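Structures for review follow.
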Structure P
Amino acid sequence: HSMGTTTNSIDLMWSPSEDNIDVNHYIVYREVGGVMKEIGTANTTSFMDKDLQANTIYKYVVSAVDTAGNESMKSDALTIATKGQENTYEQWDAYKAYKKGDKVVHEGKVYEAVQSYQGNGDPNWIFALSLWNEVNK
């Protein structure tokens with residue numbers, strides 16, 4: 001099961017092998033292009049998969065390897081998604097000063113400043129094409 005996800009990582013944890021005598025390590029597999037590929041090993045029953053894509057579904061299986069090098073059957077597959085990219089832009093403020101290239105959020109849309117300016121409190125300036133361009137239309 002998953003102990004937690006972020007936009008670019010999944011923290012996996014599983015129960016010890018039923019035949020946990022002489023277990024040397026576990027192999028973690030992730031589905032890549034429809035095929036399960038080994039992505040790492042763990043000496044404990046947890047593994048952090050990093051450098052993943054946001055808002056993406058991943059599928060994992062785990063197997064145990066004993067001290068003689070024999071690999072167990074693979075576990076049932078676990079399917080889990082990374083979190084979506086958070087909107088990291090601040091809310092637009094009609095009184096604030098902005099520099100060209102600054103990005104803000106207003107009414108759920110992202111805008112980029114066309115030029116630097118000092119706001120005077122006018123709530124319509126966010127819609128002025130000479131000041132802001134809506135991005136991600």
Structure Q
Amino acid sequence: MVSTYFLAAVIGWYLVIVSLIVLLRQRLVAGIISDITGQRALLFFMGLVSLIIGLLLVLSHNVWVMGWPVIITIIGWLAVIAGILRMAFPDVSLRMGQWWQHRPVAFMIISVVYLLIGLFLLYQVYGARLGL
């Protein structure tokens with residue numbers, strides 16, 4: 001079984017890096033979202049990737065505990081669900097992308113939430129293990 005700490009580090013760094021890019025390069029990201037909302041094939045491919053990543057997480061770390069490791073499991077299941085929805089209902093996914101595109105404040109708020117989750121996971125990996 002893959003280490004909880006390894007997955008927490010990978011997901012934590014991913015969330016921190018992506019959320020910082022979203023927060024610091026808002027115009028760039030807005031343009032990318034605009035491009036994606038016009039490409040059904042790209043959205044389907046993103047669904048495939050989400051499904052694969054989600055299944056890898058769920059199959060390697062399906063841990064339901066009353067502690068922080070459950071965050072990894074929940075992220076895995078959310079990725080599976082997102083992948084299936086993107087492939088099965090691309091029009092709904094396109095509308096969701098457009099919804100985010102027209103609500104930049106909401107998009108920034110969710111980016112801050114992702115940043116905080118990423119920092120929390122990285123703290124569990126590095127800080128808590130060192131007794132910080």
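Values in this text are rule-based calculations from the coordinates and carry no lab data. Since the model is a prediction, treat every value here as computed from it, not as a measurement. Cβ atoms are built from the backbone, for glycine too; each structure is taken alone.
Among P, Q, considering only percent of Cα pairs over 19 Å apart, for residues 3-74 alone, which has the greatest calculated value?
Q
Out of P, Q, which structure matches 18 when relative contact order in percent (Cα under 8 Å, 6 or more apart) is calculated?
Computed on structure P.
Work out which structure the value 1.11 belongs to, where Rg/Rh (Cα atoms, Kirkwood Rh), for residues 51-106 alone was derived from one of P, Q.
Q
Now for a separate question. Taking -26000 as the value of helix-only ellipticity at 222 nm (-39500 (n - 2.57) for each DSSP H run of 4 or more, over all residues; to 500) derived from one of the structures shown (P, Q), identify that structure.
Traced to structure Q.
Tell me which of P, Q gives 0.15 when you compute FRET efficiency 1/(1 + (r/R0)^6) of positions 43 and 91 (r between Cβ atoms, R0 = 35 Å, to 0.05).
Only one of P, Q returns 0.15 for FRET efficiency 1/(1 + (r/R0)^6) of positions 43 and 91 (r between Cβ atoms, R0 = 35 Å, to 0.05), namely P.
Using Rg/Rh (Cα atoms, Kirkwood Rh) as the calculated read-out, with 1.00 as its value, let me know the right label among P, Q. Could you put the intermediate results ahead of the total?
On the way: P: 1.30; Q: 1.00.
Going through each structure in turn, the value belongs to Q.
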